[in-house]
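Quick heads-up: structures coming right below.
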Structure 1
Amino acid sequence: MIFLENQIFSIEKNSDFEKTVFDVFNFQRENCSVYKEYLKILNRPFPKTIDEIPFLPISFFKSHTVISTDLPVLFDFFSSGTTGMIRSKHSVQKAEMYERSFIQIYNEYIGNPAEQVILALLPNYIEQGNSSLVYMVDHLIKETNSTLSGFFLTDYDQLVSNYQKAISEGKKVVIFGVSYALLDLADAKIDLSEAQIIETGGMKGRRKEISKEELHTYLKNGLGCEFISSEYGMTELFSQSYSNKDGIFSIPKWMDIKIRQTNDPFQFVKEGKTGGINVIDLANLYSCSFIATQDLGKRIGDQFQLMGRFDNSDLRGCNMMVE
């Protein structure tokens, strides 16, 4: 499997990607019991093109353990959520795959953490525990090798103090923040104009949900920033996408986004049309790399835009397998 791991992270061309997609699909078709059963029920075990590959509804991560090897499970990541919500679980058998993925992606799209100070405002993720986002940011914070970097629950004064010290030392400052906590800072009109702020989405039941455009406009005005970045990631995926000035997300080389019709999960829409987001994440080698999310978006060239979420309902097909 080491060969296939290296193949995933050395993809450069479309032909490399397509070959690796089928190598990963064939491996998971045989070794991921949940996905294997799903393909059997659909009677679609041998797709001839990438567009014919079935995508596993993301809700299976709530009801099943999605793994592709008999390696021991080291630990589980759980999604964040409000009280009483069933949380998705991503069982991790090889943490190096996640680390290798997020380090390469972060370096390409945000920069070298060794040259930065990273401040994290992710209180709900820390409180609920077992967060893949906290795992990633904690790793990146350690890479900065700076005593100014760190997590801040509600100590906004300390965060601002560390930000100001880092700027005075000529450091690039990156702030990861959940939406509702960043809005608290914007309400207070705290100047963070020299930081790159990466919102990670979600009000988590703490504030009224608003559109991404409204959120970014309010944060820019309140924090004095030229633009707000976003991170598109989730418990069920080992790869992330980042957006910068225009709110358009870039796609890592071992990942792809396909937009399906909202009323037919096996048909795709044309570029520029809104539909459900399907993700190919080859870094998910040891779980499932083909995920149908509950997010809405549209493809724009080799990038994509996030448009919202499906209403509070599971995807079609999610009830096809019951334990």
Structure 2
Amino acid sequence: MAKKKALITGINGQDGSYLTELLLEKDYEVGGIIRRTSKPNLTKIEHLLDKIKIYDGDLLDQGSIDRSILDFNPDEVYNLAAQSFVKTSWNQPILTGDVTGMGAVRVLEAIRNHKPDAKFYQASSSEMFGNTTDEFISEESPFMATSPYAIAKLYAHYMTQNYRDSYDLYACGGILFNHESPRRGIEFVTRKITYAVACVSQGVEQSKMGNELKEPLIQNGKFKLGFLGSSRDWGYAGDYVEAMWLMLQQDEPDDFVIATGRSATIEEFLEIAFDCVGIDNWKKYVGTDERFKRPSELKHLRGDASKAKKKLGWEPETSLEELVEMMIRSDVELVKKFELN
């Protein structure tokens, strides 16, 4: 029996790398579309390159998506690529709308025209709910998107539903709440915290990682963040990619919220992170900077994944404390290798 084939956009990102590992374990053939740059970022999938097929492509370019679909002939397509940094979406709203919103439609068009029996997964986002008043957010909660990123994701989500209803495609929207890992980009607040805490624990006062952020990460023993009162439902990306796969194994396509059901503020995340390295007074090492605050702050997100638990049999396996400790351990090793040599 021939192996199933899965094509992943954004395969070189956090979720793409974990999903690739999962699919290879399940004996899939895996292909990935990666945007061509002068210096390709393959760090997260270097250990997988001899097991997968890579296509140069871009969600802005219909032709490259069409060619990838035609050549690889996938059974499943996972659209994980996007302009995914919320703060950047205010500075680049048109690009965000084109890549994150229209990019998903280009993938759907390629499937509709060239491989209509392929199953499609769209990486939707909890950001689409905005500042909803629902304490636990489910598939029935109202969408109140508050950023260009969230609005672009919402457009892609609705178009996924539209192609499912209009063209009878097997198309699912996975509404994933925040999910992190040691592979998270340094520009995201959770990884910025764990890397900075690792630096503090190792006595690094001026981090070289500032080159990745275009500004110093730590200055005079302190690092700067934005609004510390934001509350998020944080899970582990390695757990969440299993939910993506499970969605495409059902008899009928549907949309699912994926979350832990527990929320914590950035202050609480900081407390857990500093506890991991045995430091009590985190406020001594953390400051705030208006530049890191969003024009419209999303204050609370907490998910209700009851539908996924019932229909998919999915449960998160990693607690927030375990997740933060995993990220801290990884970043301490990285600091020892990168900062102290």
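We did not get these values from a lab; they are worked out from the coordinates using the rules stated. The model shown is predicted, which means the values in this text are computed figures rather than measured ones. Cβ atoms are built from the backbone, for glycine too; each structure is taken alone.
Supply the structure label, taken from 1, 2, corresponding to distance in nm of label points 7 Å out along Cα→Cβ at positions 241 and 257 with the calculated value 2.6. Source structure for this number: 2.
Sorting 1, 2 by distance in nm of label points 7 Å out along Cα→Cβ at positions 161 and 185 from high to low puts 2 first, with the largest value.
To test your reading of the models, identify which of 1, 2 gives 26, 17, 10 for semi-axes √(5λ) of the Cα gyration tensor in Å, for residues 65-168 alone when calculated. Let's see the in-between values first.
On the way: 1: 28, 19, 9; 2: 26, 17, 10.
Only structure 2 yields this read-out.
Can you tell which of 1, 2 yields 1.8 when distance in nm of label points 7 Å out along Cα→Cβ at positions 137 and 265 is derived from it?
Numbers: 1: 3.1; 2: 1.8.
Checking each candidate, the match is 2.
Consider the structures 1, 2: one of them gives 36, 18, 12 for Cα extents along the principal axes in Å, for residues 57-104 alone as calculated from the coordinates. Say which. Derived from the structure labelled 2.
Thinking of 1, 2, which structure, once mean count of other Cβ atoms within 10 Å over residues 17-24 is computed, gives back 21.8? Could the numbers behind the result be given before it?
Details: 1: 18.1; 2: 21.8.
Working through the options, I get structure 2.
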